[in-house]
Structure I
Amino acid sequence: MVTWEAPGPGYWELDRSHHVGGATPLIRYILTASMPAGMRRVFAELGTPADTLDCAFVNGFMYTRLRPLVGADRPAKKLPPRLVLQAVTRLHPKFRSRTRAAQRVQVERPWRKVIADWENGGRARIESANLAFQKVDLGELDDATLIEHVRDLVTHCRASWEHHFWLHGYDLGPIGLYLTGCREWGIEPSDAIPLLEGASPSTSAPTRIVARLRAAIEASGSTPASLDGIRSISPQVAEDLDRYLEYRGAIMVSRYDLDGLTLAEMPEVVLATILHGVERTVGDGLEHRIELVRSRVPAAHQDEFDHRLEEARSAMNLRDDNGPNTAEWPLGLLRLGLLEVGRRMVAAGTTGEPADALELQLDELAVDVLAGRRPTAAELDRRRRERAELASLVAPMSLGEPEPAPPLELLPRALGDLVKTVQTVIEQLGMAGERSTGGLHGIGVGDRTYRGRARRADSPEQAIDRLEPGDVLVVPCTTPAYNSVLTLAGAVVTADGGPLSHAAVLARELGIPAVVGARGALTEIPDGALVDVDPIVGAVRIVAEQ
């Protein structure tokens with residue numbers, strides 16, 4: 001019998017905007033090691049009055065807890081008197097240090113430097129590290145060197161994911177400050193977030209490369225039946241395609257776990273995207289829309305609105321360039337390394353499928369595993385079946401006793417402002433909060449209703465693989481790397497996520513109608529059903545079943 005218990009003291013909330021259950025052993029290790037470390041560092045630098053964002057897995061589902069700065073392991077059931085609280089937040093050394101940091105941040109606005117560093121060498125350094133691993137010919141490695149390579153990839157993932165979470169403080173921070181400011185001026189996120197449209201060229205970059213390839217194919221008058229057929233058109237086309245796959249092929253597309261697929265593992269989808277993907281115009285009338293919202297801001301705060309909007313827009317590209325490079329590419333490389341281990345296990349007769357290697361734990365990555373001495377094929381099969389069974393469960397939205405938070409007015413002002421920013425970001429990402437467990441209503445993105453056939457399957461990989469041009473893609477959630485395949489879709493529906501989730505950002509940047517956070521999408525929409533995706537009211541309507 002499955003039981004659901006909090007993984008530690010305090011109040012834990014389910015995160016379904018990134019992980020949907022059934023997590024593999026290595027992603028559990030990578031996340032629980034990297035998220036608290038990266039968030040602890042950036043919280044201290046920005047002056048956030050919390051220790052970190054803790055991460056734990058319960059029955060394969062990811063839960064997070066905003067870990068208090070003081071007394072985190074002995075959470076109180078009720079708050080002390082207001083005077084005591086006020087004294088602690090002003091006199092305790094940890095709070096005094098965070099207050100100084102928060103005040104300094106308000107003046108220095110350090111995200112400007114972090115964003116500039118990313119655009120002027122930071123991204124390139126990470127790409128270089130990923131390419132160095134990618135260029136290793138796995139088939140040429142002996143068994144011991146292959147195992148060492150895979151263990152190095154685990155270390156690379158852990159460090160790169162820690163950097164990923166650290167960067168999120170500097171990309172989501174200015175976005176959160178913009179949204180909290182707007183709320184204070186009477187503008188809700190539903191009106192403020194659309195003004196970030198068009199600020200993420202990294203999201204639309206793959207569509208521009210694919211469009212260039214499509215134009216070359218059309219000019220040739222041919223209809224290639226394979227990627228090699230595209231390469232045969234001309235040396236320049238071959239070079240463009242190979243460079244595209246060099247930087248995109250090993251990126252995990254379908255999920256944030258090792259049992260997803262990299263782009264290069266779906267050659268038919270890559271081919272279809274090149275031949276049939278659709279470019280859409282975005283950003284029409286943006287300046288006018290910005291001016292309309294700005295006019296609702298009190299005159300005394302309009303300059304501040306301008307500054308915060310500018311900084312939020314400059315952060316958007318880092319926000320969606322961050323994940324593919326620091327998280328999904330390293331993870332894809334680790335998947336490919338593990339599959340090579342799995343192929344050798346199959347060749348040695350110690351297991352039946354290369355994917356069995358995805359069930360390995362960190363301490364099992366040794367040459368012994370190739371000989372089947374630990375763990376056995378039966379044990380690996382048991383782990384896979386158990387993960388699949390757990391992934392089908394409906395996990396509780398929260399675990400543990402709620403932790404009373406001190407009223408924001410008792411905090412020094414700089415700290416109170418940062419708490420509001422963190423709360424706003426978590427809310428708009430759709431990472432936490434009580435929500436219904438069903439229904440076809442969510443957050444709408446776009447201004448037109450789209451009718452098409454729903455492409456839903458038991459896994460995101462199956463749905464993407466079967467996607468036909470113009471279909472409505474119905475998936476649990478998306479990663480930023482979905483921008484490599486979404487131009488095939490007429491619309492997208494996700495069961496999880498909020499208006500700042502990757503699905504919502506991708507839909508805005510690519511001009512694709514979407515409804516995100518429709519909790520019943522995977523259970524109430526039959527595969528092949530004709531559906532209307534209505535972002536105006538944030539609803540999906542089933543017109544006819546197949």
Structure II
Amino acid sequence: MKNFSRRRLALWAGVGLLVFSTACRSASEQRTLSRAVLEDKIRGGWAGKMIGVSFGAPVEFEAQGKIDEAPLPWSPERVANALEQDDLYVGMTMSETMDRLGLEATVVDYGEAFKVSKYGLCHANAAARRLLNMGIPAPLSGDPKYNSHANDIDFQIEADFIGLMCPGLPQFALLYSARVGRVMNYGDGLYGGIWLNGMYAEAFFESDPRKVVEAGLACLPSQSSYAAILRDVLDWTRPGEDWRRVWERLEVKWDKDDSCPDGAGRSFNIDAKLNGAYVALALLMGEGDFDKTLEIAARAGQDSDCNPSSAAGVLGVIKGYAAIPDKWKSGIPAIADRKFEFTQSSYSDICRATLSRALTLVKRAGGRVSGDVLRIPVQAPVPAELEQWEMGVKAERIGPKSAAFQWKGRWTPVPNGVEAEPAAEVTFQFAGAAVAFQGDYLPDGGRADVYLDGELQARGIDAYLMQSACDNVLWHAYGLKPGAHTLRIVIRNDADPRSKGKKLIIQNAVVYQAASSPSPGLS
């Protein structure tokens with residue numbers, strides 16, 4: 001696996017060389033933008049992101065697999081909620097790292113900054129930080145071999161700072177998305193941020209949301225599942241169409257077989273591409289109107305604070321800060337100089353830093369900044385390399401009372417599962433192509449060895465939790481030969497030196513079957 005990852009890093013380094021060489025060759029084709037307009041659009045993007053997440057926060061995951069028909073009230077002072085949202089402060093961890101180390105900071109640098117972050121995290125972010133603290137470096141921290149949430153929405157909701165610094169420069173957006181996004185995501189999880197940043201890059205020059213969505217799509221490999229769902233949204237959203245009918249078609253075709261163990265076989269879905277489809281739906285059917293765009297993104301459900309944040313961020317660049325209706329932005333001046341939680345950045349700070357990086361990148365691309373006029377070389381989008389993975393289909397959640405579990409030694413029932421003492425072990429028989437064991441990560445968590453079909457796995461279970469996080473996948477494996485397998489977990493009598501105990505709690509196992517046919521573009 002390590003050799004595989006080095007090879008991927010080399011390929012992504014090649015993308016960087018392509019960016020720089022293509023930028024130089026394209027220098028004769030230029031678009032112009034005034035510095036004042038650039039600044040206004042950057043301010044609009046950050047404002048839109050803040051507005052969207054604050055607007056949708058009260059209904060986050062309230063609607064799962066259904067349209068949210070509840071009232072969606074708004075008052076301008078509610079935008080202050082954005083100061084406490086991971087949609088903002090996680091991305092700013094990476095943004096501040098870029099400002100501290102420079103534009104050549106590597107995926108390892110971003111991983112090290114993320115490793116020591118203090119905020120609470122969930123899903124791919126939580127798994128990545130835990131892995132980093134276990135000594136598994138980026139980009140392996142985002143690789144599905146280690147991170148069962150690699151297709152989740154995480155990078156998609158925190159990638160915006162990259163697109164906002166890349167006016168008309170989608171190749172730069174791709175380059176920096178790959179460096180940052182691989183800390184926590186891979187495949188479709190990575191593509192969510194790449195697509196979003198490709199839209200941001202185009203939104204500085206394009207006012208038609210459809211063309212902006214298409215420009216972001218051009219940054220993705222056409223064979224990917226993420227590209228396939230976006231093509232469906234584009235095909236289904238025609239003038240006069242009811243957005244609810246499009247949502248229903250997405251539900252039937254795409255809202256199933258979530259790889260995330262928390263969503264597998266359930267209505268909960270934090271998959272990047274499904275939630276990204278809701279962002280595209282809002283942009284396309286919102287017709288450039290802030291009210292309609294925000295409402296559709298929130299009512300579509302699932303991660304319904306992050307999705308309005310992404311949609312309104314892109315729309316904020318399309319329109320610019322000055323054109324955002326006062327009913328949405330009038331609460332921002334009062335908090336413009338307050339720091340976002342866990343950061344050194346306020347709204348005013350991040351807008352200035354983004355503008356500075358944008359000006360640098362324009363010059364690096366071969367453009368010029370002359371007074372108030374920016375001459376920006378035309379960059380054609382370059383699709384990312386194809387990479388796809390999935391846990392499987394028809395997930396079944398099997399609890400500890402099932403006969404599939406055979407317990408040996410002392411296991412004690414607890415409210416959230418079964419707790420083991422050292423030297424205890426459990427054998428789990430299952431038939432499938434993937435499995436995820438769910439349990440608790442704890443400040444007093446212990447360790448276990450994991451055997452699959454009699455072979456000791458390269459990485460066992462370490463249930464120690466260093467800091468606040470919402471992750472419960474103790475161990476997983478996918479891509480197994482379909483059929484019967486035996487999983488054996490043996491509790492050890494040791495723990496991370498930082499742990500206060502040796503507890504290990506098992507909640508359940510999630511078993512996946514192999515897909516009968518590959519997903520669109522699945523390699």
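No value in this document is a laboratory result; all are computed from the given coordinates. Here the structure is a predicted model, which is why all the values come from computation and not from measurement. Cβ atoms are built from the backbone, for glycine too; each structure is taken alone.
With volume of the Cα convex hull per residue in Å³, for residues 91-354 alone as the yardstick, tell me which of I, II scores highest. Let's see the in-between values first.
Details: I: 186; II: 119.
Going through I, II one by one, volume of the Cα convex hull per residue in Å³, for residues 91-354 alone peaks for structure I.
Can you spot which of I, II the value -15500 was calculated from, given it is helix-only ellipticity at 222 nm (-39500 (n - 2.57) for each DSSP H run of 4 or more, over all residues; to 500)?
On the way: I: -15500; II: -13000.
Here the read-out was taken from I.
Using the calculated result 4.9 for distance in nm of label points 7 Å out along Cα→Cβ at positions 179 and 347, pick out the matching structure from I, II. Could the numbers behind the result be given before it?
On the way: I: 4.9; II: 2.9.
Source structure: I.
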